[in-house]
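What follows is calculated from the coordinates using simple rules that are stated; it is not laboratory data. Note that the structure is predicted; figures quoted are calculated from it, not measured. Cβ atoms are built from the backbone, for glycine too; each structure is taken alone.
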Structure 1
Amino acid sequence: MATTIASQPSLAQMPAPTDSLAQKADMVLTNGRIYTPSGWASSLAIGKGVILAVGDSAAVQPYVTGQTKVVDIKGQTVLPGLHDMHVHPTGAGQREQQCQLPHDATPAQVFAITAECVKAKKPGEWVTGGSYEAASFGKTPPNKEMLDKVAPNNPVMFSDISGHSSWVNSAALKLANITKSTPDPKGGIIERDSKGEPTGLLREAASWGVSAHVPPASPEDTVRALQWSLNVMLSYGITAFDDAVVTPDIGVAYGKIADAGNLKQHVRACIIMTAEEMIQQRQLYARERFSPSCVKILLDGVPTDGHTAAMLDHYVPVPGRDETGREKGLSQVTQEDLNAALIRFDRLGMTVKMHAAGDAAVRQGLDAIEAARKANGFSGVLHDVAHNSFVSMDDIRRARSLGAVFEFSPYIWYRSPIIADIEKAVGPERMKRWIPVKDALDAGAFAVPGSDWAVVPSVNPWLAIETLVTRKQPGGIGEALGADEAITLKQAVDLFTINSARQQYASDRLGTIERGKLADIVVIDRNIFEVPITTVHETKVNLTIINGEIVYDSARPVAGKP
């Protein structure tokens with residue numbers, strides 16, 4: 001005879017657990033403002049890394065023993081741990097050791113900083129770093145001669161503010177053997193002057209010919225850079241993230257950090273698609289908190305002065321520049337090849353993260369997800385299209401039925417240096433729907449956030465939460481950017497917590513503060529739901545707790561450079 005739900009015993013009728021160890025709290029937080037799906041609580045009990053109880057002081061009292069650490073948090077706010085679904089931590093740490101050009105630096109400042117960096121090098125040594133802003137140079141774009149004046153004896157390679165263009169000097173071009181006769185590589189552009197000579201600006205894949213000559217970081221330096229970035233993210237309350245581009249050397253670094261007991265966050269690694277051997281041997285890199293279960297595919301570039309993001313409509317032409325072949329940007333992969341890749345990785349159970357800044361690239365990504373659904377049925381794998389700077393409404397409407405995820409990034413929902421480049425490239429009309437988060441949520445699409453750090457200068461999620469709501473510079477300064485795409489504070493918090501946990505297939509364990517879930521939480525210095533929204537970017541994390549372990553304490557911060 002079948003048992004009906006009504007005939008099953010209630011929780012109150014079921015016998016109490018007999019495992020006394022499970023009933024002992026290692027830590028209790030009291031006198032707080034704890035954000036839960038059912039409202040605000042004041043106390044929280046944690047045992048063996050799990051939330052044992054959440055409610056008032058009476059709810060946690062049965063779990064307190066003489067060995068329990070009871071922490072009076074004195075009215076501070078507790079939220080679920082935050083997720084960043086698109087970050088490049090190794091690159092961020094390595095950038096700290098390079099020549100650093102502030103995003104808002106003027107050309108004069110760029111040259112002064114470069115000169116100081118050159119002084120610290122021996123003749124012939126590489127000077128690398130970033131990030132320059134092309135728009136700040138006005139009508140004369142950056143060129144090799146400018147760098148030659150301050151670095152005549154050192155090869156120089158700087159990335160731009162988007163990370164998709166490079167600026168090099170004559171010494172760098174010579175080492176890479178890039179001359180007037182060098183053809184544009186597949187998926188890249190060598191900018192040339194009126195005589196056909198390389199100007200020193202390299203777009204997308206064209207940069208690889210130079211970067212291949214830059215000495216790689218040592219394994220020890222890679223570990224140090226990654227560990228530094230992990231610590232920075234802990235200080236902001238980031239308890240889980242997607243590493244958006246993982247190569248074998250980065251995978252090895254994660255393994256060393258994990259084996260030493262120093263990997264605290266839950267990390268999903270997106271292996272660059274060209275690393276076929278790593279994809280096939282991915283479980284050799286796996287650790288308890290490191291899951292190499294994602295693949296990264298680049299579909300296009302960025303909608304800045306290089307015009308490399310794939311767009312449905314034409315860019316605004318650059319006076320005096322040959323736009324032939326990129327009137328609507330560049331596609332990095334054919335639809336046929338992309339469909340085959342999605343079908344393959346979907347069958348393997350691997351999530352695919354696709355870089356797609358332009359609306360044509362977003363459509364291409366969704367078409368590939370549709371191909372995988374038709375070939376495999378709905379596998380349950382939630383593939384995501386990343387960045388989504390521009391998305392047509394037709395594509396937003398169909399994403400939900402495809403089981404596709406929009407990952408909105410980077411943290412430029414507001415006016416910042418790169419916006420001048422983008423608006424000049426696409427025109428003001430298209431900027432009205434810049435990064436259409438609200439359109440996606442209103443359509444019932446699945447959305448998550450990603451910073452794209454270190455392409456953006458900060459990994460601060462509190463800055464992103466505020467500006468998702470205001471669409472203005474932190475503090476509510478200046479004109480709103482895409483004001484119609486502003487969302488509510490609750491929606492912004494959901495993006496960083498439960499939505500991201502679902503996309504990492506961990507919502508049974510993470511994303512909310514509830515009994516039975518892992519104790520991944522952050523204690524912050526203000527209730528972001530009660531303070532003025534324009535102050536949320538100033539939020540300070542006092543404690544970050546992962547699996548019940550205090551992994552960051554503002555009273556004892558980890559200092560130092562990588």
Structure 2
Amino acid sequence: MSLFNVIQLIGGVGIFLYSIKMISESLQLMAGNSLQNLIGMLTKTPVLGVMVGTVVTVLIQSSSATTVMTVSFVDAGLMTLKQAIGLIMGANIGTTVTGQIIAFKIKDYCYLFIILGSLLQFLGKTNAQKHLGAGLFGFGLLFIGMQTMEDSMYVLRSRTDLFLMFKESAMLGVLAGTVITVLIQSSAATLGITIALSMQGLIPLEAAIPIILGSNIGTTITTILAAIGTCRHAKQACLAHVLFNIIGVAIFLPIMPLYIDFIRASSDSIGHQIANAHSLFNICNTIIFLPFVGSFAKLITAIIPDPQKPESRKSYLDPKLIEFTPAVAVDAVKNECLAMGSVLLESIDKIEELYFHHQKITREELTAIENLLDKYHAEIGDYSQALMRHKISDSELVRLHGYVSSAGDMERIGDKCKLLFHLWEKKEELQGDFSEQAIAELQQLFDKANTAVELSVQNISLPPASAKEAFAQVEDLSMEVRQMESKIRHMHVTRLAQGLCNASISLSFLDAVGAIEHMSYRAKKMSQVIVHQHIHENS
């Protein structure tokens with residue numbers, strides 16, 4: 001095999017991998033919110049998890065993306081180990097669709113797909129048309145990559161002896177498939193290379209099937225890399241993926257001769273036979289495991305026990321999601337905003353206890369909450385900037401800007417809570433007290449602003465119709481707070497003139513009124529941005 005043939009083979013693999021990535025990205029951009037909706041269907045049943053995992057993987061044409069997403073969700077606490085196992089099983093089935101596509105002899109039409117894809121990309125009027133064009137272009141490249149790999153191996157047709165060892169030893173074939181897939185991190189590419197070799201008559205079916213089984217073990221390297229630095233629950237999901245595929249291969253190895261005969265009868269084309277072997281292995285493996293998902297989860301937990309102590313705050317912002325599933329990464333930002341919102345509401349509760357329920361809070365308590373809000377804000381901003389550098393649809397970009405804006409508003413509301421605490425401290429230092437009427441007015445104002453903030457935080461996750469209703473409520477509350485602020489300031493001046501209020505703490509009271517009004521203003525801005533997101537999505 002000459003240097004040119006080696007370069008041609010590597011180039012063919014590169015084209016193949018790039019085309020898979022291109023197809024995956026375009027399908028994700030076209031799927032948009034559908035991807036999150038499908039994942040949101042995950043409930044208690046592993047069967048539903050298998051179905052969702054299969055559909056998602058078919059949609060995005062990447063089992064690696066699905067498994068990385070699964071580990072990330074488990075790490076963030078969005079998914080249980082049992083649900084993750086179902087999703088991983090489905091991902092294994094979904095990825096076999098790529099093999100079936102490769103097996104079809106439509107390479108003669110690859111340039112037609114490239115022409116159609118190019119025209120749609122350059123002349124398409126909508127983003128959906130452009131994304132479809134990119135997908136078709138990638139589909140054409142897929143078969144060019146396959147053809148390039150086949151051509152590079154043509155010179156080896158006289159050296160079939162090089163591959164006889166895989167025919168003689170199934171274990172050696174499994175090992176080869178595992179190593180190749182670990183190196184190129186794509187079971188689809190291993191499948192493509194194997195089909196290309198078989199098309200040139202270099203690898204018989206007896207040698208190809210063990211290599212394909214090995215690729216199922218090798219593809220778990222992506223999950224292993226995704227689990228590095230995650231919590232124990234995410235490591236459990238990773239181990240489940242690894243063991244699921246290893247045990248499956250171990251089950252099939254003893255019955256290999258029967259399996260080969262069955263696959264040989266499934267088609268006259270060796271390319272289809274290899275694709276069928278890949279599909280049938282993953283479907284049968286899932287059927288075998290499905291009744292024992294609960295027991296399998298217990299085994300995983302026994303190997304990697306649950307943590308004895310509750311683990312520290314988990315971030316939804318997994319950088320791996322940006323690389324593999326940017327659309328889901330946008331949803332991760334939304335979840336992080338919701339987590340930030342619950343911390344903000346805790347801060348507001350502390351101020352309410354201090355001002356109206358005579359419960360002391362320390363500077364350290366509030367500072368810790370304020371620092372956490374600042375950390376949320378900074379991390380959401382940094383993650384979103386990294387995400388914006390990747391391909392996401394216009395609607396996802398609008399959503400992302402909305403979440404970043406909401407995080408900024410929540411951070412500013414947190415600053416007002418800190419200001420209210422300092423104003424209370426200043427009042428205490430001056431040994432003054434607000435009058436009963438002033439406290440009653442302040443509490444009425446605070447309650448409305450607090451309700452507005454609560455509604456705005458909830459609004460982040462509400463569907464369009466509910467979000468619009470919530471915004472209307474927040475808008476009304478904000479208007480009421482503004483009107484009340486003006487009235488309270490006027491009444492306070494009147495009380496001062498009558499000597500009913502302590503003049504030394506008058507400024508603290510007025511600043512507190514202003515801070516509370518600003519909280520409701522920021523709440524209104526948050527809800528307004530979310531409603532505008534939905535309007536853009538539906539336009």
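For which of 1, 2 does FRET efficiency 1/(1 + (r/R0)^6) of positions 51 and 139 (r between Cβ atoms, R0 = 35 Å, to 0.05), calculated from the coordinates, equal 0.90? The read-out was computed on structure 2. When distance in nm of label points 7 Å out along Cα→Cβ at positions 283 and 419 is calculated for each of the structures 1, 2, the largest result comes from 2. Looking across 1, 2, the calculation of mean count of other Cβ atoms within 10 Å over residues 315-322 that yields 12.4 traces back to 1.
Out of 1, 2, which structure matches -27500 when helix-only ellipticity at 222 nm (-39500 (n - 2.57) for each DSSP H run of 4 or more, over all residues; to 500) is calculated? Structure of origin is 2. Each of 1, 2 could give distance in nm of label points 7 Å out along Cα→Cβ at positions 99 and 219, but the derived value 3.1 comes from 1. When FRET efficiency 1/(1 + (r/R0)^6) of positions 203 and 451 (r between Cβ atoms, R0 = 35 Å, to 0.05) is calculated for each of structures 1, 2, structure 1 comes out greatest. With distance in nm of label points 7 Å out along Cα→Cβ at positions 403 and 443 computed over the structures 1, 2, the top value is the one for 2, the highest of the group.
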